[in-house]
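Each structure below appears as C-alpha cells.
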Structure I
Amino acid sequence: MRKCRRSFLRWSIAGPFVISSLTRQVTASQGERLEEQNSSPGIVYEPARGIPVVEQSDVIVCGAGPAGISAAIAAARCGVKVRLLEVHGCLGGIWTAGLLSWILDSGNKKGLIQEIIKRLEKRDAVVRFPEGAGSAVGYRPEIMKFVLEEMVQEAGVALQLFTRVCAASTDADSNIQAVVTESKSGRQAWKAKVFVDATGDGDLAAFAGCRFDYGDENGGPAQPMSMLAMLVGLDPEAVKLFVRGLAEPAGERSPKSRLLEEIRRGGHDPSYHAPTLFYLGHGLYCLMANHEYRVSALDAAQMTAATLRSRAEVHRIVEALRSLGGPWKDIQIVATNEQIGVREGRRPYGIYRLSADDLRNGARHDDAVCTVTFPVDIHSPDPDKDKGIVTRSFRSQPYDIPYRALLAADVNNLLFAGRCISGDFVAHSSYRVTGNAAAMGEAAGVAAALAAQKNCHPRDLPWSEIAPHLERLRSQSG
C-alpha cells in the first residue's frame, strides 16, 4: 500500500506546477469500489488524488527550531532559494513554543548563535548566568520569536507556518523529490534539490525511508518529557536561594535541592527531583519541575495525555508553593509551553554515528561542524529507579560532531540537523542542547546550499569545500 501511494505521488508531481482536473475526479466505478471498501468497520479508504506542487526551491528545511532556523538562514545567505516549513505558529521550536528560555553550550561557538544572542541583548532580553550556575544564556521567549522572524525575513527565506510535513516522495535512486504537507491550505507538495530534516523527531527522515533508533541502548524508553512555565509574582531577593543564577553568587550551591524541599513542604512531591527555577529578568522566571515518563514522541495520543498530566502538575506545584505564603504568596503562572519539551525522538542512521566512546575519548574529526562541551545529561527514563539525572561511569570530554553525522545513510539528498542527527542514546544526551543544534543547522544549511548550487549530493561534497564557506559565514555573523 505504501509503495503504491509513493508511486502515485511521483506521477502526480512530475509535471508543471499545476494539477490535471482529471486527477481531482473519482469516477463512478471508483466511487462504487470505495463505497464497498468503506463498508469495513476497521479501515476507511479515500480516493487517490493529485497533490499540487506549490513551488520548486533549491533547499527545503523542515522544522524551524534552533537547528532549522540556522540551516535556513545559512543556506539563504549562501545565495540559494530556501523554503522553511514549520508546524507551529512561531519560529524557534523549543526556544519559543517550548518556552525553554535558556541556551546551553553556546560559549565556544561563533556564527549565528552569537548573532542571535547579540540581537537579544540589544533588546535587553538576555541574562548571563554567573560562573557556577552553568554556561547557559537566559532569554525572554517572546523577544526570541521576534528576533528570529526578523532574521529569517532579512535573509530572504520563504516561510510557511502552521504546516506539518506528513509524507515524502522518493525516487528509485533514494532521492527525495518532494515533501508533502498538511495545513489549512490542504495537502501540498514542495520540491527541492536538497532537504534538511530539522524536525527534532526525525519525521522527514522516517517518511523518506531512513532507518532509525529510538530509546535507550537496551530497547527501553526515551528520556522523559517536561512541561515548562513562565512565572511572575516573586521578589528576586526574597527567593534567591531557590533560583539558579541568583543562588550561586549568594553562596548557595544547591538551589535545586532547596526548591525540591520547598515544593514538598507545600504538599507536593514533583515528578522531577531536580526542579529548576531560572530568573530571566524584569520579574519573569522559568520553572522546569516536571517529568513525563515512558511517553513516545511518535504517538499523538500519548503526547496528548502527557501534556494534560504535565500542565496539571505544574499548576499543582505552583499552588503548593503559593500555599506556603511568605515570598511565594503572589506567585502566578503566566504561560506554559504550547509544545511539551521533548528530549528525544528518532535518531536516524547517518554516514557516521556518534557514540559514547566519542564522548569518553574526546573524539576529534577533520570534518568537525562544532565542538561539544556539554556533559552527558540523561534524565532517567525509569522513575522507579531515579527521578533525576542518571549517573554515568565516565565524564564526557569535549568532542567534535563530524559532518558525516549530518548525512543520511539511506537517502542521498537529505541532511539532518539538531537532536535528530546520527548518534546513540548516550551521545544524544550531550549533543542535543540548543547551542549545538544551532551550529549543526548552520553547517547543514551551508552544505545544502553548496550541493544545490553544484547539482550534487551533499555526501559528494568534500569537507574542504564546505569549511571555508562555513567559516566565512560564521565570521560575518559573529
Structure II
Amino acid sequence: MTSETPPLQPIKPAYHLNILGDEQLTQLTTGTLRILDEIGVHCPSEKVLRIYAEHGARVDFENQIVQIPPDIVKEVISHAPRFYTMGARSPAHDIVLDGTALYCTTDGCGIETIDFTTRVRRASTKDDVSRMARVVDYLPSIGFFWPIVSAQDFPETAPLHEIEAAFNNTVKHIQSETVTGEITARYAVEMARVIAGDEINLRARPPLSLLACCIAPLAQDKESMESALVFAEAGLPVGFMSMVNTGSTAPATLAGTVVTGDAEVVSAMVLIQMAFPGTAIFHSLMPGIMHPRTGAYLGTAWEGTLFYAIGSELAHFWGVPTLAGLFGTDAQAPGWQSAGDPASSLLLVALTGAETGSGLGLLESCMLLYPEAVILDSDIYHRVRIEVNGLDTNPEELALDVIKEVGPRGHFLKHRHTRDNIRRRVFSDLTAQPTPSGGIGDPIEIAQEKVNWIMENHWPHPPEAEQQVELARILKAADKEIGGRQ
C-alpha cells in the first residue's frame, strides 16, 4: 500500500545579508582569475585537455596543466543559466532554482551505518540507501536525495545501485555524488532517461543531477570530469565541489583557502560551458580546516562554517546557483556537538540566498549514518525555516483591537483571537514531548521512534512497472560490463 509524499517545505527567507563587501568580492574573484591565468590547474584527461585547448586556453599537454585567460573565463561562463529546474518523479516535487528558496538534501557517501534494528555499527549496503530514501521521501525538509551511504555490497557498480534504490524509493529529485567515469555515467543517464520518459522531459525536468569533486589543490579528477561531460551532453545538471583543507591542501588563511577552492570549481564549470554552452551547472565550496595538533579534516570548525556562506556569494558572482555546505558534523554520535555544529551555517547560507545545500544525516565528518540523525537535523532545519520567515505585522497579527478588549491585567487565554491563532504557532515534534509517566521525552529516542514509524508506515509511489523492469535491465547490463557479474 502506497502513501502520499508530503509537500516540500523549503526555506524562504524574508530578508537577506551579504558576508562579503563589494571590494572583498572583487579581491577574491580577481584572485581566482589570476590563479587560473598564471598558475593553472592540473587535468589528466586527454579528452578534457583538448576541449580546453580548442576554446582558447593555454594547455601544456606534457604536464597536463591548463591556464585560462580571464576574458575567456568570463565569456564562457556567461552562457551558464542562472536559474533552472531540477525535476522529480513527481512534478509536485520539482525544485525550481529561481533564487527565492533554499532546498536541502542529505549528506552523502557514508561508508558505515548504525543498524536500524540491532544498533550495531556495520558497513553500509544498498538496502540502507533504499530505507533512507523512504525516510527522506517522508520529510518535507528534504528537497532532494543524495544516496546517503554507499552500496558496498555492489562495490564495482555501487553508484548505479544507489541511483536505482533512490528512484524506487522516493519521488524526489536524485543527485549522485559518486558516479565517476564515462561508462558508469552513460548507464546513469540511461536510467534517468527511463524515469523522464523522453528527451524533452529529460532536459526540461531532469530527474537526476551530478556532483563531481575536484582534487585539492588545483586539480581535476579524470573520471569525474569525463562523467560530468556525459551528463552535460544529455542535458542533466552538473556541479563541482572543492574540499580544500586550510593548512594542508590550501593556504593556512581563510581567504587563501577560498580562492584556491573557487579556482578549482570555476575551472571545471568553464570546461562544461566550453563543451556544451547553456548546460545547467552549480558551484559548491566546502572547505575544511586542518586541526594543527591532529591533522584532522574539520568540516565544522568555528571559522569553517563561514566558508559555506561565502561560497554562496561566489557562486552568484559567477552567475550560477550554489550547493552550500550544511551540517556535516564532526561529532561521533548524536548529541550536543551534532546539534551545535550546524546551527550557524544553515542560517548563514539561507540568508545569503543559497539555492541548495547538502549535509543532513551523517556524523564523523560524513562517514557514519545514525538513521535518527536526519530527523534531528530536520528539526534544526525547521527552526531556521521559521526564523527566516520574518515578522508579519498586518492588523490581524498586531491584534490592537484584541489588546484593547482585554486591557491591563486581563487574560488572553479565553479570547477567540487566541483560539484562532495559537494553533498556527509551530513547535518541534521532538522537544518538550510529554511521556505517559508525566516527564519529557528524550529527543534522540523520539527521533529513533520516528524513523521506525516511517519505515513501517510510509511507502512512496514507485516508478511504473515497466520503468522498474527497465531500470533493473540497465543495472544488470552494468553489473556485467563493469563489475563482471553474470
Structure III
Amino acid sequence: MKKEWFFAAGVALATLVAALGAVQWLAPQLLGVPADLQLVQVSREVPPFFDGVFRDEDYESDEFLVADTYIIRARPLLSDQGGLGPHDILGFRNREIPHSASIITIGDSQTYGNNAVIDETWPGRVASILANRRLYSMAVGGWGAVEYLEIFDKALRFSPRLVVVAFYTGNDPLESFRRAYARERWASLRPAPSLQLSQMPPVTYPPPESEFWFPTFSDRLATGFTPTYRLASNQDHPVVRAGYEIMAEVARRIGERADAAGARVAFTIIPTKELVFARKVEQDNLTPPADYTSLVAGERANLERLAGEVAAVPGAIYVDVVAPLQEAALLATPLYRADTDGHPVAAGYAVIGETIAERVRDLMETRGDDEVESERFVAFESGAALNLSLQFYNQGRFSDSIDASRRALTLNPDYAEAYNNIAAAYAALGQWDDAIQAANQAIRLKPDFQLAKNNLAWATRERADGGVSQQAK
C-alpha cells in the first residue's frame, strides 16, 4: 500500500509540475511572471521580427532587388539615384510610410517609375493632383499579377479608400505565368494545369540590336522599339493566353477582397511603348518590321479582352490610359527616351497620372485626409470616454459615469450610446426625469436603440410607481 501511495503521489507531483510548466509557458501572467521576462521558442524557419525587417544583408547589398521566399523586394532605404528611389524601410518608393493612406498604387516598374524622379512618376502625379489625399506606392520592378495579388492584402492594412492596380502588357503575361506555375502556393491561379514551365516561349534578354527599330517621325521625334522582345508576351501561344487569364483572375480576386474590406479598386493596363506609337507610325506611313505589326495586333486584342474582364469585376472601375497615351504620342513631346527603354519619362507618366486622377476623383470622398484623421481622433477619444463611463458605472460611481459620458458628448454631440449611459446612470441614482430625458435623446438619434428603449421603459415605470433605484439595464 505504501509503495502504491508513493507511486500515486509521484504521478500527481509530475502532473502538477507539467501543468505549472504549461501555464508558465502559455499564460505566465497567471503565475505572476512579467511579460518582458517571458521566453518564446526559437524557430529556425522564421527569423525574429526585427531581424527580418532590419536584415543586414538587405542594407549591405549592392543589388537593387532583394531575394525573398515568395516575392521580389526592392532594397530598403535606398536614396535617390538618378531616377530611382528613394525607398522607405519596406523597400517601396516613398519618402515615408503613413499610418493610413487614402490611395494605394500597385504595379511593376511602370508604376515604380523608372526614368523619373519620385514626384514625376504617375503615382506622384496622382498624389500631386489629389493633393489632400495620402498616397502610398507599393510597386517593384519585375512584379507581375501574382505579386499584385500577394501584396494586396498587405495594402489593405493601410485602410485605403481606393487601390489602383496597374497591369503591364509588356511582360506581365509571361511573368504571371512563370510565378503561378513555379510554386504550389499559387497553383489555384493556373487556368490550364497541364501546361508546364518548360513550354514558355524563349525570350532573349537583353534583346539583341538586330531586333531594334529606330524610326524617325515627321515631327523629327526619334525613339527606339524592341518589337520582337515585347511580342513574346503578346504572341498567339497557350502560355501567353494562360498568362492573360491569370491576370484576369487576379483582378477578380482583388475585387472580391476589396469589396470585403470596404475599399474601392481601380484597374488600368499600361501598354507597351510600341502600342503607344502605333497610331503615329500609321499616320506617318512608316513601314515597321513584321514583328512590330504582329505585336500591335496581338497586344491590342489581348488588352481589349483583359480590359473587358477587369471592367466586369463587381465594384471596380477600369481606367483606359491607352487612348490618352496614343493621343499624346501624336504630338512632338517625348513620352519616352530616344533609346529602346520601354519606360515612360516624366511627360509620359504625367499622361497616365492625370488620366487616372481625373477618373478616380469622383470615387474619393469630398473630405481630405486631415479631416478624416480628425474624425478618427474624435471617434477614438469619444469611444475612450464612453468606455470610462461604463467602467465607472460598473463600479457604482454613477456621477462619474455621467461626467465621462458628457465628455464623450463634447467630442461627438450625436453619440447615442453616451446618452444611453447617462440615462442608465441617472436611473441608478433614482433621478427618473433626467433618465427619461437622456433615454429619449438616445432614441431620437438612434430610433432602433433597444437598450435605450429598455432604460426609458424602466425609468418611466419607476417614476410612475415611485420606485427605488435598481441596477440599470
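Read-outs: derived from the displayed coordinates by stated rules, not from any lab. Owing to the predicted nature of the structure, the values given are computational and were not obtained by experimental measurement. Cβ atoms are built from the backbone, for glycine too; each structure is taken alone.
Data table
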{"read-out": "With log10 I(q)/I(0) by the Debye sum over Cα atoms at q = 0.13, 0.16, 0.21, 0.26 Å⁻¹, for residues 128-207 alone derived as -0.53, -0.73, -1.04, -1.34, matching label from I, II, III", "value": "III"}
{"read-out": "Entry that produces -15500 once helix-only ellipticity at 222 nm (-39500 (n - 2.57) for each DSSP H run of 4 or more, over all residues; to 500) is calculated, selected from I, II, III", "value": "III"}
{"read-out": "Distance in nm of label points 7 Å out along Cα→Cβ at positions 96 and 256 from the coordinates reads 3.8; which among I, II, III", "value": "III"}
